Structures are given as C-alpha cells and as structure tokens.
Structure I
Amino acid sequence: MNQVEQEMAWVVATLQGDREAFASLVDAYKRPVYNLCYRMLGTSMEAEDASQEVFVKIHRRLHTYDANRKLSSWVLSIASHHCIDRLRRRRLKTVDIEEMPPWAPLVSSAPQPEQQLLVDEREARIQGMLDHLEPGYRLPLVLHYWSGLSYEEISETTGLTVSAIKSRLHRARRKLAAVMAEEAPDLIPETQSS
C-alpha cells in the first residue's frame, strides 16, 4: 500500500470512528504541522498549542476532505489558515513586554551542545528576521523552504495562483535579504555579500 492509499485508509477509518487511524494520521503529519506553526508563530510553546488546535480542526472537518486533493496540502492549508488567524488576533492584543514569556530554543539531544547552541542561536536570529515579514509573505516562504512544497502545492494550500506565489516569494526573499543585510550580515554567505 503506497502512502496515498494508506492516508485514504486512515481517513475512511477515522470517519468510521477508528481513533487509532486518526492517531496514525496525526503521527504522520505532526512534524510538518508543528514546523509550519513554529515558523509562522515563532515560539515552540505557541506552535505546540497551535498544532493541537489544528488537529482538532482536522478531525472536525475530515468529512469535508476532497479525496481528489493531496491530503498534505489540505492539512497544511488548515494549519496555515489557523496560524494566520492567530497572528491576526495577536496584532489586536497589546501585551506588556514584561508579561511575555522568555523565548527558549528547542531542546535537542544532540551529542555536541556547543554546536547545537550555535545552531539554535542562528535559528532564533532567522526566526526573528522572519517575524519582520507580513504573514502573507512569510507563509509562502515557510511552505517553500521549510516544508519543501512546490509552487503548485503552495498554490493549492493557500488558494493563491502560482504567479502570485512566485511574486510573493520573490518579494519575501528581497525583504528578508534587506533585513539580513541590516541585522545579520554575518549570516549572508560570502559569495553573496560581495
């Protein structure tokens, strides 16, 4: 049974009340959903909360899934819309800086803590620069570079045309490059900085 057939079997079984089938579906998509949420929202704690909420939405809406669509596109579409909604709600709230929880990098069991610390620091800096981008530009960038989706898959996930995706990716890369040049020139490879 290939991946598509396996996923469809999980969907059908879940719709018939099989909890283990849904657990398998969650297990298959928990990492991509978490990664998308983390890149869009910026903190591991919020990404974990958002991921759980996304899977609740997926379970509630599974009866609306169109089998002609890739399941991954449908799942990531729900996750991306949920993150954008959270970002919009976040903009409406004002929080005192002292009330905000401290940012903590993801904990890793890597055998070389010094190397992991450098990787975590670089990731935090990149995440900080991603936060400068509007959600409409951040989402295609995250879907393309972190989730590995093609233009067509991003189009299917977001509902935008392929040309709009290409345009947004181009603008997002330019904005990110400008932010990097100003805030983190040391992260720009030497071949590009000269």
Structure II
Amino acid sequence: MPKTKNIVDKMNELLFDPIQESITKHEQQMIIRYRDAYTVWLENPLFSDLEIRDYLMSNYDISKSQSYRDIINIKLLLGNVREAGKEWHRHRVNYLLEKAAKMALDGQTKEATAISKVAIALIKNNKLDIEEGEEIPYDEIVPPAFEPVSDPQTIGLKPIENLQDRIAKLKEKYTGEIEITDIQYENINERE
C-alpha cells in the first residue's frame, strides 16, 4: 500500500509548477494562498505574522486557525523571511535609511536624524559593519594535554590512608571464586 504524502510534501512538489488538474480544488486554493502570501511577505519583509494572518483572512475568507496553519506551512516550504540573517538586517537598515533620506529631502530633518540614529544602532547591534568571520585554522588548534594522576588532592579530596591496602582487600573480596548453582527450568503455566 503506497504511503500518502502529507500536505506540506505535496505542496512542495506543486508550489512552483502550473496548477494541475489532478489535485483537489482545496489544494489548488492552498497553493494560490501560499504563493500570494509569500510574495506579499517578500515585498514587505517588515510584516509580522499577524499582518500576514490578517492579509490571508481578509483576502481569502479563511479562519484564523487556517491562516496560522498556512503561515507555518509557508515557512516550512519557503523559509522564514525574517530569519535570513544579516541580509534581513541589511534590508531593515536600508529601508530606514531610505525613509530618513526621503524625510530629509522633505525638510523633516529632526525625524530624519532620529531614524538615521536608529539605523546606525541596528548596524552596530547586528554587526553589519564588521566583515564576515574569518576562517578558523582548525589544524593549528592544539588540545590541552591532560596527565592522569592518582592523587585525590589534585581535585580537592582528602587522601585516604592505606588506600592500596583497601583496594587489595576489596579486590580479594569481590574477585574470589563464585559458587554457581544450576536451577531447573520450570514452566510457571503448568503449576497447579
């Protein structure tokens, strides 16, 4: 019996293909919603999940819970727009700087200065002004050399008097000959 694919796997195969006749009407609507919501998200990366939820609910007449399921599936299929790392932060900074430039051109210098300071803080906070990390020379890393010792004082314990004698007595006690007794197999279901 062939295993049925879950909806995310099925949508993953069909998301960028022309809508096929072989899928259900419900699946066709899902593909259209996913494509549209992701396109809106790419055009407006500052949109929160709530704004995308509201967009889906108002444009596709779906419930709140369905819109949240759609958002989860969109993130699974296409990735989370906000988690693109430095590129996401660069986009935010560029957006703020463009906004500040427009305000400065419109004569709103105080607002433009404030927005520019926010953009500079974002640059420093997200380390956008620092080059990407240099490669770590793993071949030059030398692990520390540990030397085993039998002195318990090295780890802060008090020494035990006559330790070697105690060890010898314990070895003798627990490594002596053991008496093994054979036991007959008895089926417990046959007992009376």
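Tabulated values for the structure
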{"item": "Computed 47, 17, 3 for semi-axes √(5λ) of the Cα gyration tensor in Å, for residues 123-162 alone - originating structure among I, II", "result": "II"}
{"item": "For 17.0, 51 (Rg and Dmax of the Cα atoms in Å, for residues 27-130 alone, calculated) the corresponding structure among I, II", "result": "II"}
{"item": "Among I, II, structure where helix-only ellipticity at 222 nm (-39500 (n - 2.57) for each DSSP H run of 4 or more, over all residues; to 500) as derived comes to -17500", "result": "II"}
{"item": "For 20 (relative contact order in percent (Cα under 8 Å, 6 or more apart), calculated) the corresponding structure among I, II", "result": "I"}
{"item": "Among I, II, which structure scores highest (criterion: Rg/Rh (Cα atoms, Kirkwood Rh))", "result": "II"}
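Read-outs: derived from the displayed coordinates by stated rules, not from any lab. Computed from a predicted model, the values in this text were never measured in an experiment.
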